[in-house]
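Structures are listed in the sections that come next.
Only the coordinates and a few stated rules stand behind these numbers; no lab work does. As the structure is a prediction and not an experimental result, all values here were calculated from the model. Cβ atoms are built from the backbone, for glycine too; each structure is taken alone.
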Structure P
Amino acid sequence: MEPFGASASDWVSYEERLTSFLIVNRVPESDKVDAFLSIIGPRTYRLLKSLVAPEVPSTKSLEVLKKTLREHLSPKPSVIGERAKFHRQQQHEGEYISDYVVEIGSSPGPVILEAL
């Protein structure tokens, strides 16, 4: 599996793939943290190291490490920002109405608006 690259993938998708990778390769529970730290790559490791400082990443559980990176690399969207994006959406010239409806329905806007 390739190291995480913020430009190539979002963290949540990478984390899902990484979890599957560990399962498929039958990595024992005792080795999952070390495997995780090896796979994520040097750049992401440095980031993680700074996020858990002064502790060392290898002393944390896999769930804590994944949660730490998830909170930093995929923060929850702001309600105001998502609402603004939702209201700015427009149907593009030549775009079928059915495609536009799917685009609107797949954006987080409606979910955030319902929460209000």
Structure Q
Amino acid sequence: MELLRSNPTSEFSRFCEKKYQELIHPAMESSLFCNLDQKASSVWTLHKLAFSFDPIVEIFQVERGVDFSMVFMEDVTRKFTLPAKARAKVGFTVFPGFKVGRTVIQSQVYLNGLKCTE
């Protein structure tokens, strides 16, 4: 980044700018970066709120390939079923989970190996 800032008219800087414009449409750029300060402020506020609890709120994220647990996880693919005798495995975490004292706010996960029931 320093190289791009120090010499914005260099061949490399022009190349990077061209590639950026090919990848990011101007309308998309504004939606990505618009209100970035508000988003950062919201994250900061949530962070401060979490640390104001006694005991402190714990955050957890489920790793890929872990067996599904109804206690700690919520399946975001509710319209799907598992094949017979199969165990649900986590594909990826959609939203992390939280522990507030002894209360668990489930992590939202996408499961692998499911079939649509509709």
* To do: Taking volume of the Cα convex hull per residue in Å³, for residues 50-97 alone as the quantity of interest, name the structure among P, Q where it is greatest.
  => P
* Asked: Given that helix-only ellipticity at 222 nm (-39500 (n - 2.57) for each DSSP H run of 4 or more, over all residues; to 500), derived from a single structure, equals -11000, which label among P, Q identifies that structure?
  -> Q
* Between structures P, Q, where is distance in nm of label points 7 Å out along Cα→Cβ at positions 26 and 58 highest? -> Q
* **distance in nm of label points 7 Å out along Cα→Cβ at positions 42 and 74 - structure with the largest value, from P, Q** => P
* Asked: Which of P, Q yields 4.2 for distance in nm of label points 7 Å out along Cα→Cβ at positions 66 and 90, as computed?
  -> P
